[in-house]
Structure P
Amino acid sequence: MAVVVGWRGRTALFRRSAAVDHDRGRWHCVTGYLDAKVTPAQQALVELQEETGLGVVALHSFSSGRVLHLEDGDGRTWRVHTFKAETGQRRLKLNHEHDAYRWVRPCDVPRFGNRVSWLDRVLAATAAVVAADDREAGQAERVR
């Protein structure tokens, strides 16, 4: 699963540390493997807490995006559940998986040339959810 973290219209990009086995030094989002006894959303919240220090109480919203099928460099296809988490908390507490993070405007993501190849697809999958949530919120406002 993959979680895109947002704050005030910006997206958090995380640089993978030397302590991990893959994607060292590359810009990433929060990711993790799905444990057998939990739902994708439950696992996403666990990974979010572990990798950023953000618990449920620090989130303004948490939405599921599309499920993607992404191929890795070895030709394996991964089923990736995507999520978008919005927070009001600017400072994050990184664990050993990342050594840096940046809050980036969506239009500036392409400047991070050393990002993982699949990141743009995950960002697009969660951007569609945010746009739908915004439309629903607007409709709710008009109804009142």
Structure Q
Amino acid sequence: MQIGELLSGKARKFLILSLECPVNEAVERMAHEGVEAVVVADAGRPVGMFSGPDLLRLLQTKTAEALHRTALGEAMSDQFVVAFPEEEIRPVLAKMLDGGIRQLVVASGDAVLGQLPLCEIVKKMFDILDNEVRHLNDYITDLHEAGMD
């Protein structure tokens, strides 16, 4: 299964904000839109992610008032994974797990098409593996029954 198929399943909200966007504005927009993470972009090209853990890290060194003066470019994580719609789920999931990445950016060229949380990709992978196991069990049962005839 390809990553693009996960995006086509249902409409998902995601936000793209610029490097210069103040952190407090990003947090307000995230709360209003009900999203866990924001794609941070420079001239439309994804350059990072900003999420709750990034906010907590920032609050360890700055006051809440300083969030008005802190840009996303300073607070974001540059550790993220970008996948193309035609990429297969397994290798993308492996990259995310190896890197401790919790949000996937899906893009085509420089255009961001969407964002997928790790839990949704893992759930789909479990569904795929469960289906494969079911087919293998059916195949083994058929072989066993054919050998008894």
Structure R
Amino acid sequence: MQCRGWASLGQLGGATATACDTVSGSLQCAQSPSVVPDLEGVTSVFTRRFHTCAAQAGGGARCFGRDENGQIVGGTASTDRCAFSSDRYPCALTLRAVAITAAASVSVGDYHPCALTMDDGVRCWGNNAFGQLGNGARDDQNSPIAALLLT
């Protein structure tokens, strides 16, 4: 898989970035597609402004990018910090495995991903301030949880 674009918050997953001049100053970015290292067997990918998740053959998933709500890593919050402007955010500069073994595909909201599982279930993690994880609660989740499905 290849990515390009802004890299200040880990959005390239470890792909090569260089300094890019913008109206806001110099930022890390990749203006041409750059290979994301150690990411193989991708069956689907979904990206938003600050993070990306990919489902892999065999049911695994990997994510990278901004991580202040647990949307990147399954199980533990990210301890890396990335700077943007004068702020520092939790982030994953390289790929992180999500604690899921049966992902058929992934979808990413602004601060939360969800995976459709091979048994037609849905598991979500990350920000849950508005109940977007579908578990009937409103607390953030650092690992995938089953969403309650409407029938």
| request: Determine which structure produced the value 0 for helix-only ellipticity at 222 nm (-39500 (n - 2.57) for each DSSP H run of 4 or more, over all residues; to 500), calculated from the coordinates; the candidates are P, Q, R. | output: R
| relative contact order in percent (Cα under 8 Å, 6 or more apart) was computed and gave 33; which structure, P, Q, R, did it come from? | P
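Values in this text are rule-based calculations from the coordinates and carry no lab data. What you see is a predicted model, and the numbers here were worked out from it, not measured in a lab.
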